[in-house]
Structure formats: structure tokens, C-alpha cells
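Scrolling down, you'll hit the structures one after another.
Bear in mind that the values in this text are calculations on the coordinates, not laboratory data. The shown structure was predicted, so the numbers you read here are calculated from the model rather than taken from an experiment. Cβ atoms are built from the backbone, for glycine too; each structure is taken alone.
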Structure 1
Amino acid sequence: MKNLLPSRTEREINSFILGLKKAYGGDLLSVILYGSAASMEFVPAYSNLNILVLLKSASLPELKKATGIVNGFKNLTPLFLTEEYILSSVDIFPIEFLDMQENYLLLYGKDFLKDIHVDLKNLRFQCEQELKQRLLSLKQLYLGLNRCPAALKEPLIRSFTSILHILRNVLRLKGRQPPYKKGDLLKELALYFKIELSRWEKILAAKLKKIKINKVETEGLFVVFVTDLEEIIRAVDAL
């Protein structure tokens, strides 16, 4: 974790691991930090600490042992799983496990993530399914909110973040190793799909609070984003 996280955050994580060791002993197999906290995009005031805790058993009585430990830390988002659950779920959640595998730090125990294999057929199915679901949601939102364009801003930014997460993995289907930073990711997406890069960059800037967008701009960006997303879905469907 050296140079990746603030010293206070590192102390909190070490304290969390110590609590897990006391609660579980030999039943604690691994503790893995993943996501933004394992990369250079961690922002203490906004980012969550995503931690995978691997146990021999994740039954409710076992999870109950961690209640006091988890509740004692702010912004901590632990995921308690077993090896059996992971191996039986990689085909259902390829995006999630690929994301973990790409940015993680082993903090304790066995490095279980390095040996996980994801079938690209399963990845394509999940990408297409989730993109289509989000497209339908955006259209339903527009139907209900287009008379008040300013109200489109929050769902646009929220959807933009989650859809970028999926599109990173669509690039994998193109045989590319997707960049982690969102600005770089947008440029990479523009190379393979018909998107209005400057508009997408504007949505990202609004998300990062670097610029403010008025209601007219918000509706325009919403329409462009949905239109571009429809084109991307057609391309994914043809893969």
C-alpha cells in the first residue's frame, strides 16, 4: 500500500485486518484491496475502500462475527466470499471479477484472484445485457423528466459512471487492455466506437465538478449520450 493511500487510511485497513484475524483465526484465508484504492485514483473524501475478505465459510453466523469490526470503519466496503462462491460465479459476474483482478493488492493470505479465468463469451453476454438495461432506464427517465431538463443532470452523471464501468470491459472484447483513468478510457472508446468524444468529456468534467452545465446543456448531453450508447450496443451485439 506504500505511496498509494494516506497513512491514516493504511492504519485503518491494518486495524481492520487485525480485527478479522482475531475474529476468524485460521478461517480467514485472504484479505484483498481492490478498485480505486489499489490504483492511483483513490480520493479519501469520496472513494470507498473496497476489500474482498475470503473465508472458509460465509454463512450468516460467520458473518455475524464481523459486525462490530465492519461498523467501526468509515467508507469501508467489505465483500465476504468463499472460494467456492467465486469459482461458481465467475461466469455470472465476469465484469466484477475482471475488475478486481486488474486492480488489486493482496493484504493478507492467499492470492486467489490471480488464477481466476473469465470466458469472454460470458463477458460479452453480461456487457450487452447491462448496457441494454441501462439504455431502457435512461429512456424511461427521459420520458418522465424531459419537461424539466435540469432534473436530468443527476441521473445522467450517475448512469455515465456505471456505463463507463461496463464499457471498459467492452474494450476487452476488442482485444484491448482498457486504461483505468476515465479520461484515457474515453479516448480509447472513441477509437473503436462512434461517440462524440468532446460531449462525453464534458459529462466527465461535470461529474468531477470541474464545470457546471445548465439545463439546456444537460438535455443536449443526455440526448447525445443515449444516441451514442445505442450505436455502441449495436456494435456489441455484432461481436
Structure 2
Amino acid sequence: MTVDLTRDGAVARLMLNRPGKANALTSPILDELAAALEALAGDAGLRAVVLGGAGKAFCGGADVNELARLDASSAGAFVGRIHRACAALRRLPVPVVARLHGAVIGAGLELAAACDLRIAAEGTRFAMPEVRLGIPSVVEAALLPRLMGSGRAAWLVLTGEAIDARRAFEWGLVEEVCEPAALDERLSVLAQALLAGDRKALAVQKRLLHLWDEAPLDASVAESIERFASCYPSNWLSSWTGKR
């Protein structure tokens, strides 16, 4: 298996497991990852997901040997697989946290961008080097301007140069940076904060976050009002107010 799935209570952990190749993404790995995520979407006991990579890097991007074999007729299918995995991350009805270390490159950065939150270890390097290979950054690279702003996203995809974890934090690409030894501890703290939320409310909030990125303000506000009303009656809220 090149994607390992483990469970710690209501938290699922998915690990890319091709450490000898920096977890470089091939078609089989992408298909396996997408299938695992799509299966998790129907798990009623799931509350959060952590996506990480085994070994010294989160993900070194698309496998260069497979990229070299692509042509005009097969390239679209390959990036379609990247999109399927990223879309499955975004469609999960629970928060997804990216556990980032080592290298987060190309399609690996697109996977990270498709997560809801990102924690990076000091020393992690982020890059979108596709233009240096003669191809553009595509599919979920389109999320980068929403996360970082258009100028910073342009800097990444046009120069192909890497940034470190601190700059990624300053630019809004990651939400937290910590020492490598503290990465799992910080993920555990974040997981506990997510588990404190109501599952239905978190699912609605995740959908609204995506809507706010994509829809005009008026439409976002109108949908927010509708979604807010749909959360009533709330057993948790009734119980909490009854104790006051």
C-alpha cells in the first residue's frame, strides 16, 4: 500500500507512503488516495482527518518519470487524478489538516492547499516548479491566490523558486509553524480543538468557507443565513443553555 490509513478514535490519519521517492505521486497513488478519501466521506463516526507523508518529506510532487512519459493525449488524465484527490479532500464533511515537513512541492502543495488547515515543521520547503519543467501549474494550484493573495501565488508559480516555512506562514499559506519534534503534539492539540466542535456545524462551516471563497458577498450572506437556520434545533445548544 502506498497510502496508509490509521484511526485514532474519531480522527483518521492518511499517510503517503513512498518515502524512498519523497512520496512522489504516481497515478496508482493518486487513485488510492482518492478512493480512501471518498470512502471516508461516508464514515458517520469520523470527526477529523490528518494528511501527512512518511519519511523525510510530505510530498515531492508528481513522479517525474511518469511526467516524462505523458503526452498531449494522456496529460489531462494525469492531472485529472490530482484534481480528483484534491476534490475529495475538499468534499470531506470534516476538517482536514495537512501535516507538512521536509518538502511540499508541486502537486504535493496542491494537496496541502486542498486541506482546510496546515501545520508545517521548521525547515519545510514549499515550491511550484512546474514552469521550469515546461508545464504550467494547474488544477488546485487555483486555490493558491485564495490562500495567499494573487501576487504571492504568482511569485510561486512564475518563478518556481522555493520558500521556507516561515515565509509560508507570513504569506498565509500555512496556519502554524513549529519545531519538527513538536509537530505531532501540535497536531494533537489542533485535533482536540476540532473534536470540541459539533460535527454537523463543522460540516456546514466547511461548506460555507468554500462558498465564501467563490461566491459574491450577497450570495455568501444569503446562504449563510439559510445554513444557520438549518442547524436548529441544536441538541447541544439546548443542553448548554439549560445548564446556565
* Per percent of Cα pairs over 32 Å apart, the highest-valued of structures 1, 2 -> 1
* Can you tell which of 1, 2 yields 19.6 when mean count of other Cβ atoms within 10 Å over residues 20-27 is derived from it? -> 2
* Asked: Which of 1, 2 yields 0.35 for FRET efficiency 1/(1 + (r/R0)^6) of positions 28 and 156 (r between Cβ atoms, R0 = 25 Å, to 0.05), as computed?
  -> 2
* Structure (1, 2) behind the derived value 16.9 of mean count of other Cβ atoms within 10 Å over residues 12-19 -> 1
* If distance in nm of label points 7 Å out along Cα→Cβ at positions 76 and 164 comes out at 2.8 when worked out from the coordinates, which of 1, 2 was used? -> 1
* To do: Tell me which of 1, 2 gives 17, 13, 8 when you compute semi-axes √(5λ) of the Cα gyration tensor in Å, for residues 132-171 alone.
  => 2
* Upon calculation of distance in nm of label points 7 Å out along Cα→Cβ at positions 60 and 116 from the atomic coordinates, which of the structures 1, 2 produces 2.6? -> 1
* To which of 1, 2 does the computed value -14500 (helix-only ellipticity at 222 nm (-39500 (n - 2.57) for each DSSP H run of 4 or more, over all residues; to 500)) belong? -> 2
